[in-house]
1. For which of the structures I, II, III does the calculation of distance in nm of label points 7 Å out along Cα→Cβ at positions 190 and 246 return 4.0?
2. Comparing structures I, II, III by Cα Rg over 2.2 N^0.38 Å, which one has the largest value?
3. If you work out mean count of other Cβ atoms within 10 Å over residues 158-165 for I, II, III, which one comes out largest?
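Readers should treat all values here as calculations from the given coordinates under stated rules, not as data from a laboratory. Being a predicted model, the structure only gives us computed values, none of them experimental. Cβ atoms are built from the backbone, for glycine too; each structure is taken alone.
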Structure I
Amino acid sequence: MNKPLEGKVAVITGSGRRAGLGEAIARRLASDGAKIVLSDLGTSRDSATGEEHIGTSDEMEGIAAELRQLGVEVSTCPCDVRSLDEVRALAAHAEAEHGGIDIWVNNAGIGYIMKPLLDVTESDWRAVIDVNLTGSFFGLKAAAEQMVKQGRGGRIINIASQAAKSGFPHAQAYSSSKHGLVGLVRSAAIELGPHKITVNNVCPNHVTTGLGAWQNEYFAKVTGAGSIEEYMDAMAKRIPMGRPGLPEDTANAVAWLCTDQAAYITAESMNVSGGEEPH
């Protein structure tokens with residue numbers, strides 16, 4: 001029996017960090033038969049992209065090696081999504097190594113610049129917007145260019161956030177960048193629909209990845225919780241399903257949007273929040 005994504009080529013940005021959403025998405029799509037292009041910064045480019053927050057080349061190659069042991073066709077390609085030239089080079093890599101692009105997941109993001117409004121600097125604002133919103137636009141554009149040329153349709157998916165639907169304190173740039181993705185998919189879907197390319201967002205609530213662990217510590221302090229555990233317990237109590245999200249929850253939603261079953265789903269921003277986000 002064929003797997004649902006057998007022979008498809010999937011590019012996932014921000015997928016080179018251990019225990020991150022990108023890795024979970026790559027593993028899920030690979031399990032469904034897709035060929036995988038892992039991509040991350042590889043090395044720090046500036047003060048906004050310290051190695052403690054990115055997928056290093058060693059991490060990325062380690063994930064690729066594990067996937068190859070499972071029989072997955074996989075390659076790696078470092079990319080700074082803030083550069084359209086680098087993003088187009090990533091698309092060219094996918095074509096040269098695997099024969100094209102069928103799925104593009106914009107997962108690269110900055111969620112670790114959190115400050116009170118009056119403390120946010122211009123550079124803070126630009127750092128977040130440049131990766132989360134402009135980087136996603138560049139990915140969408142590069143993927144669409146290749147998919148339109150191929151003429152076989154495709155799937156473009158942004159990893160947005162609950163912050164695409166609701167506001168959060170200390171997250172002005174982050175919330176703005178994720179809200180922007182809602183408008184981006186609604187517009188792009190209109191233009192790309194005639195080419196059989198769907199464009200959607202997946203909007204998870206809090207997921208405790210490496211980034212999520214940093215946010216847990218930060219917001220436990222901001223909210224005056226006695227401990228990270230106390231903060232997490234309070235979070236779980238406000239979620240109808242009784243727990244924060246897992247990387248696999250988001251990965252499963254992405255995988256479904258990539259299948260033929262979701263061929264008529266486009267311009268949507270799908271919540272994966274255990275019922276926490278009603279909008």
Structure II
Amino acid sequence: MSISGCKGVQMTPWIAAIIALFVWWFSTGTILMAVKYADRAGPRARMTTTLFGLPLVFMGAYGVFWSAGHTDILGTYVAFLSALALWGWIELAFLTGTITGPNRNGLPAHTPEWERFIRAWGTVAYHEMLLATTLIILALLLWNAPNSFALWTFAVLFCARISAKLNLFLGVPRINIDFLPDTLGHLPSHFRIASMNWLFPVSVTALTFAAACWLERLYASQAMGEITGFALLTALTVLAAVEHWVMVLPIPDERLWRWMLPTPETTPEQQTNQGGHHEL
């Protein structure tokens with residue numbers, strides 16, 4: 001292999017990691033911006049925003065099917081972006097209040113713990129079931145496919161989301177509700193501020209271990225498509241771990257997207273406990 005070829009192999013994981021970071025930042029900011037403007041315009045605008053986002057579903061589904069048989073670098077990037085497109089629309093539908101759950105009420109005071117869990121599940125039930133259904137469909141389609149990176153990308157996002165939501169339910173020190181739209185204003189009552197919970201160490205350990213596994217696969221792979229794919233998964237999993245740590249450490253991550261959004265109308269409660277979880 002030529003010197004330039006060796007450098008290309010060495011640089012590919014770094015390029016993929018940078019691309020994953022940029023796509024995560026840009027797509028999250030775009031969704032938050034669309035939701036904020038729609039939220040200010042009213043219920044009809046929220047539904048319109050969700051419908052205008054439907055091309056993401058069609059492009060994502062087509063990309064998943066197309067990339068399944070392509071194991072080169074292009075196929076890997078298409079698989080990764082297709083999974084993000086599917087995920088992005090489902091998250092958009094959630095944040096606009098289109099697909100959430102049957103419970104749209106705040107948590108009453110002195111609710112027993114078992115009932116608190118049921119009520120919290122009711123706020124996100126339809127959304128979580130849609131995510132789980134999408135993951136199952138991807139698994140059925142791609143489990144033995146030559147290129148299954150769309151499946152693993154969606155799986156990382158799904159597992160990280162479930163973990164984050166459980167940590168918010170059990171209690172973390174820092175919860176950011178600045179970007180939460182009015183239609184989901186009942187959700188913070190189901191969160192809990194606490195110094196720590198038993199699940200958090202398990203979550204960050206599992207995500208760190210998963211990132212290490214992807215990294216091991218990256219260095220063990222020979223094909224450029226696989227090297228790129230495992231680099232993308234490593235970067236995405238590390239970002240998920242960082243988002244968990246932001247719920248504990250005083251990291252002002254909201255500054256990453258604040259400049260993209262309309263001026264927020266904050267309340268004294270929203271100005272407290274800044275920093276927290278923002279999920280795509």
Structure III
Amino acid sequence: MKTAVFRAGVTVVLGAAALAVWWPLWFLVFSALTPADELAATIGPALGQAAGQARWQLLPSWPTLQPLASLLLDTPQFFSMFWNSCFQVFPQLLGQLCVATPAAWALSRLRFRGRRGLMGLYILLMLLPFQVTMVPNYLVLNGLGLMDSHWALILPGCFSAFSVFVMARGFDAVPRALLEAAAIDGAGPFVTFWRIGLPLGVPGILSALVLAFLEGWNAIEQPMTFLKDPALWPLSLYLSSVGGQELAVAMAASLVMLAPAALIFRFGQPYLELGIQASGLKE
């Protein structure tokens with residue numbers, strides 16, 4: 001009897017926690033389908049846009065696609081910022097694939113003097129917040145003449161220490177016996193990396209790229225610091241440029257902004273889980 005009551009209590013608690021996690025997404029989706037006047041009447045008082053008391057409705061009284069239509073058809077600034085985000089994020093992923101992958105393999109599988117110290121330096125750089133590295137990055141980018149351009153975000157993102165760390169932990173899961181067998185068969189370091197390291201390290205590589213995409217897509221501080229021209233701003237800064245009277249459009253924009261990150265996470269989740277599992281394996 002006590003066991004059944006305990007299980008029922010655990011189920012209720014976990015169900016309430018699940019609903020609490022899903023509530024912001026529910027609120028966002030149905031707010032994007034709510035007419036502008038109804039949204040202003042229900043949420044507007046909380047933002048100082050209307051008199052009265054704010055309230056939240058579980059469902060809109062009359063769902064509409066007008067906010068999404070206004071965003072997608074009558075807001076060219078949104079599309080400009082969307083393509084800015086694509087121009088800034090995807091080159092970062094390509095750069096990490098070309099730079100972080102061989103660096104992670106070297107730190108994981110090659111033995112050379114100073115390897116542990118170099119790995120410690122990567123961990124230190126990974127732990128430093130952006131506020132600490134902001135000034136050095138600014139000085140370097142300004143010296144290279146890259147300020148106020150897409151390269152001001154692409155170049156630092158290509159050399160992310162976090163991606164190197166995640167990929168290195170994934171490469172640690174490659175069996176050493178397999179590498180020794182390849183060496184006996186005459187495979188050199190590059191062939192071993194290309195034929196063995198890359199195929200077996202795919203989970204760690206893809207998990208690092210998924211996390212890098214989520215970080216770059218939602219970046220706020222870096223664009224605000226390095227990009228002064230609003231024409232270069234990414235989608236993550238769009239909401240700050242939306243007027244207070246465009247609450248329905250802001251909700252629709254939030255939903256559309258969430259879609260690419262949700263899709264990437266959804267289809268990359270298996271690799272992300274495999275990468276996390278591989279990073280915890282020890283020989």
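1. Details: I: 4.0; II: 2.1; III: 5.2.
Only structure I yields this read-out.
2. Numbers: I: 0.95; II: 1.03; III: 1.27.
Comparing I, II, III, the top value of Cα Rg over 2.2 N^0.38 Å belongs to III.
3. Numbers: I: 26.4; II: 19.1; III: 21.6.
Top value of mean count of other Cβ atoms within 10 Å over residues 158-165, among I, II, III, belongs to structure I.
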